[in-house]
Structure 1
Amino acid sequence: MARIIAIALSKGGVGKTTTAVNLAAGLAKAGRRVLLVDTDTQNQAARALGVKSDVGLFEYVNASADAGTALVQARDELYVLAGGEAIGRLKRQFAQAEYEVEKQLANALSPLLPYFEYVIIDNSPGWDTLAVNVLFFAQEVLCPVTLETLAVQGLIDYVGRVERIGRSSGVKLAYVLPTMLDRRLAQTPEIHNQLKQRFGRILCDPIRANVRLSEAPAFGETIFEYSAESRGAQDYAKLVQRVIADEQTEEPPPD
């Protein structure tokens, strides 16, 4: 069964889409079959991969498009369920559901799980019905965070929400990922140390500030395609390796 990882934080501008796209691409590059779900109205995750589609998550949830139509193969082993403007309608639809409001996304996407090893969800900023649905569908949450005071405070607030929902859904905070690390800034070491003290082993190696990461989406390429030798590619390769290292393997039955 697929691992479902939400790339999520209520605050924008912390590198959620960059992380979702490059983690998904890196896992696919490592031979895992991956579905990338874009829940943003701007459809940035799909665009970052050069994917253009008139249908996506909204149409699939509403059964106006089947999986063969709604899912687009972006790379070998990597499929995308696009977002776009219709996501606004999806949010209203979920909010108006008569029952299991928080499980609408899970009910719609669960039939896809046997076909993938990973589902990576690019969660849009903010806190609304769709954001709650993502957490009721996901098993794990990866929170990107910039090393700024406001971003860290936003992380702490968001983690509290994840923990409350986790009591009902089982979702857990699995990874905290510092992004846009710039060691030239005076506050960077102090804030990084605060994160280490609070989150311990779930704190990932940071993604260093790298202009190549911001350039790659304009060409519809992942960082591994656009600049394979860059710091951004090296750092996201480490993240991919860490996630793969955490894969659960069944122990053989006793003799």
Structure 2
Amino acid sequence: MRWALTLLATLPVLLGACEEESVPLSGNTDVVSQIPWAATEIVRYRLLSGDDIVGSGELRLRPDGDERIILDQRFEFPDEGITDTVSVVADADTLRPLSADRLIDGPEGIRRCEAKYKANAVTVDQKSKDSERTDKLDLPPTFYDTWSDLFLWRSLAFAEGFEVRYADVLSCSLAKPDLLTIVLKVKRVESVTVPAGTFDAWRLEIRSGGETQKAWYADDEARTLVRYDNGDLVFELESSE
């Protein structure tokens, strides 16, 4: 399941946790500055490896009452026969996670994962046709789930040079859950051309484990993810509704 494993790098989860040295930070571990969405939203992407289109992706927002929001991701890799779907239920105002569910369906069968957050701990149950495991991880006072990061980054205080460090929970990753340190910096506004058009977009750099990934968010009220480069795959915006 090569692409399913590569897909883990859609977030900085394969980079490993690290403590970055000599980095001027905002001093605030709460990432959310302003929620840029108001209703249900669907955004679609093509996924590239080099110049080759290898799959498609969809990010979806679904309000769940007044206090919760569901953050969905779905990825398809037709040549590999793999679909990968993830849903994170989070607090609608803070984006602190309440649960995460993931299902990978491919040639090797179905693998399921369920992460449940309670107080300052998460319990992760993972099942496949050949194995089953349960892990528990203690957490700091403020944390987020890695599978919500592409949504979370839209809520930043977008200003050139803004930088923040926060704790990210590597929950449903096909491995034992872990706690990562993410250092994120807002660089500048750049012109980005993707299938959906040309956008002025804020460039973000995301560091963990000594490696850097990049994301571009539209310089408008919605802060839609326009392009994302995790070092293995590139997401390019095709449409939104």
Legend entry - Ranking 1, 2 by mean count of other Cβ atoms within 10 Å over residues 134-141, the structure that comes out highest: 1
Legend entry - Structure (1, 2) behind the derived value 3.5 of distance in nm of label points 7 Å out along Cα→Cβ at positions 62 and 150: 1
Legend entry - Comparison of 1, 2 - label where mean count of other Cβ atoms within 10 Å over residues 110-117 is highest: 2
Inset, instruction - Output the label of whichever structure in 1, 2 has the greatest value of mean count of other Cβ atoms within 10 Å over residues 30-37. - result: 1
Legend entry - Parent structure of the calculated result -12000, given that helix-only ellipticity at 222 nm (-39500 (n - 2.57) for each DSSP H run of 4 or more, over all residues; to 500) is the read-out and 1, 2 the choices: 1
Inset, instruction - Could you figure out which one of 1, 2 the value 25 for relative contact order in percent (Cα under 8 Å, 6 or more apart) was computed from? - result: 1
Legend entry - Structure with the greatest value (metric distance in nm of label points 7 Å out along Cα→Cβ at positions 118 and 142, set 1, 2): 2
Legend entry - Label whose coordinates, when mean projected area of the Cα convex hull in nm² is calculated, return 14.9 (choices 1, 2): 1
Legend entry - Structure with the greatest value (metric distance in nm of label points 7 Å out along Cα→Cβ at positions 86 and 206, set 1, 2): 1
Legend entry - Parent structure of the calculated result 48, 22, 13, given that Cα extents along the principal axes in Å, for residues 126-173 alone is the read-out and 1, 2 the choices: 2
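Readers should treat all values here as calculations from the given coordinates under stated rules, not as data from a laboratory. All figures in this text were calculated on a predicted structure; none of them were measured in a lab. Cβ atoms are built from the backbone, for glycine too; each structure is taken alone.
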